[in-house]
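Asker: The structures come next, written out as structure tokens.
Since every read-out is calculated from the coordinates, none of them should be taken as a lab result. Owing to the predicted nature of the structure, the values given are computational and were not obtained by experimental measurement. Cβ atoms are built from the backbone, for glycine too; each structure is taken alone.
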Structure I
């Protein structure tokens, strides 16, 4: 497995090796021991899977606050999406900055989004599936979001976007009082 770090401390792109032949391919998408060799030791407790039917479906930017923050290992099961994480850790030298990567069925890449980052994505192909492992269970009381257009993200799809009511009315990053603290 190839593991690359991004400009924001904690974010990593994981690219599993694909072994292919005339039948297709086999890929080990997650291996606890291999990730531990790279200092990544999340304990996953929940897997999520969603389908977005239309190109331009934008979901996010979501997070869960303490005491139930979630780290996520995100991959694309079908189609393609532009996956984004925004640093929302108070005191971080990269607070409010974002990084994005294209995840697709074709490239097999995954994005590790640790707690303390808001996460979102926009679909680049119809019927795109996103699959992700979480380090804590969903908790409605700690569920939060910031507006997708308040962080300077350069989305590779032109709007109008397909948004949920929750995402349309989320607070701007400038109005957000983050409970996450950077621990350097």
Structure II
């Protein structure tokens, strides 16, 4: 009985120490993040005129012809439901979705019926929340956006070029464009601010 009581006491003490360590380390990491990189620690939120418009880390649905459109989302850009569709390359449902999206991109952008369409405009990302598109996908949309906004294509193309993000660490991935940041810059350009 004495041994069991000792074991229970040691277990309780260890549980308290581990819990205290977890709480302290969480607060320590949070404090360091808030001090060294508060923007990133708070979700990389973007504001316009003091109004929260989104996070540069989470894609949003843009359907208006005057905006650049991002990647499709299997979960309608719901952050708490981040996931892919789990449809594989042999799925008839996926092939139907992709065919419809290809037709939609061609129609919206005035492309020929056999014009190639970048994959990232018709395939959802694994998370369903990807905020970026390829440079090729952004450039494909320049004529539509420029025409809708009444801007010269060269101006809109220059805006895209100014928002190209390099590969991570200069080597991982490809150049990309953050759709929300590009659309906010487009709004700012159109407003003349």
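Asker: Could you figure out which one of I, II the value -1000 for helix-only ellipticity at 222 nm (-39500 (n - 2.57) for each DSSP H run of 4 or more, over all residues; to 500) was computed from?
Answerer: I
Asker: Here's a follow-up. Given a value of 13.2, 40 for Rg and Dmax of the Cα atoms in Å, for residues 2-49 alone, point me to the structure among I, II it was derived from.
Answerer: I
Asker: I have 29 for relative contact order in percent (Cα under 8 Å, 6 or more apart), calculated from one of the structures I, II. Which structure is it?
Answerer: I
Asker: For the read-out mean count of other Cβ atoms within 10 Å over residues 106-113, a value of 20.5 was computed from one structure; give its label from I, II.
Answerer: I
Asker: Given a value of 1.8 for distance in nm of label points 7 Å out along Cα→Cβ at positions 138 and 162, calculated from one of I, II, which structure does it belong to?
Answerer: I
Asker: From which structure (I, II) was semi-axes √(5λ) of the Cα gyration tensor in Å, for residues 82-129 alone calculated, if the value obtained is 21, 13, 8?
Answerer: That value comes from structure II.
Asker: A value of 10.0 was derived for mean count of other Cβ atoms within 10 Å over residues 10-17; which structure in I, II was it taken from? Walk me through the intermediate numbers first.
Answerer: Working: I: 18.0; II: 10.0.
Derived from II, not from the others.
Asker: Given a value of 40 for percent of Cα pairs over 23 Å apart, point me to the structure among I, II it was derived from.
Answerer: I
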